[in-house]
Structure 1
Amino acid sequence: MKVIVDTSIWSEAFRRSAKSTENVTELHALIDDHRVVMLGLIRQELLSGIKNKESFEQLRKSLRAFPDFELRTEHFEMAAEFYNKSKAKGITGTFIDLLISAVAISESCSIFTSDKDFTHLKRVLPLELHGASAR
């Protein structure tokens, strides 16, 4: 199964103080197995706010190894449906998290994240969480 790696996991892996955590080790295994799915919006989140141009360019170069999965109209429509469905159940998610969820569900991918918002969304959406985030 392909895996959408969320910003929270990438950020953990790219931190200067990153140690070989369980999440980082799992990310390396997913990369080695060619199972990582990159979304442009996750790339944008990762690159946003990096003030140092050298650091920005280094991260951009590293992320270029992962081509963006092409989003389609159906993904955005499904994300809007998920927003309405989750809000009706008292669970709110960001537009980005709902779009990630829509891509994951429609493309049969799991989501590797440490963001607890996906755990809440899983209560109303048929999400497959990967690794430690699945617990």
Structure 2
Amino acid sequence: MSANDTQVGGSHYRSGFQHWDLAHELDLGYFEGQITKYITRHRFKNGEVDARKALHFARKLRELAVLEDRRPRHKYATIGRMTDFATDNKLNGKELLILVSVCNWSTVPDLDMLIDRILGLIDDHYPLAD
């Protein structure tokens, strides 16, 4: 039996193309993996809390890029592969755009755009948030 055939707790990872498969395929770093995980599951698990966790990780990644000259270590994602992932995981267009942004960032302005996109997602999905 494959590890993909079971889940410990919850039911938010029920797709054929699971998040950890994407993270492995693209060699995502810790921060990129956390951002993509929380964006992928926010509507299916912890809502606004997960969206805000993604934002927190994006801000930390930006901080590291500025203060420590951190650069991406991951492979770059094709739009086709990311669309496959989004479709299989029932993600909307804004969520797909965020995933593409985090999986293809290369500069601090790219991370600024990522943060703005996550903030927009929070405003759209959780409008009563402060």
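A short reminder: the numbers here are calculations on the coordinates, not readings from a lab. Fair warning: this is a prediction, and the values are worked out from it, not measured in the lab. Cβ atoms are built from the backbone, for glycine too; each structure is taken alone.
Largest in distance in nm of label points 7 Å out along Cα→Cβ at positions 53 and 77 among the labelled structures 1, 2 is structure 1. Please state which of the structures 1, 2 yields -19000 when helix-only ellipticity at 222 nm (-39500 (n - 2.57) for each DSSP H run of 4 or more, over all residues; to 500) is computed from it. Source structure: 2. Given a value of 0.9 for distance in nm of label points 7 Å out along Cα→Cβ at positions 29 and 61, point me to the structure among 1, 2 it was derived from. Attributed to the structure labelled 2.
1, 2: which one has Kirkwood radius over Cα pairs in Å, as calculated, at 14.9? Don't skip to the end; give the middle numbers.
On the way: 1: 15.4; 2: 14.9.
Label of the source structure: 2.
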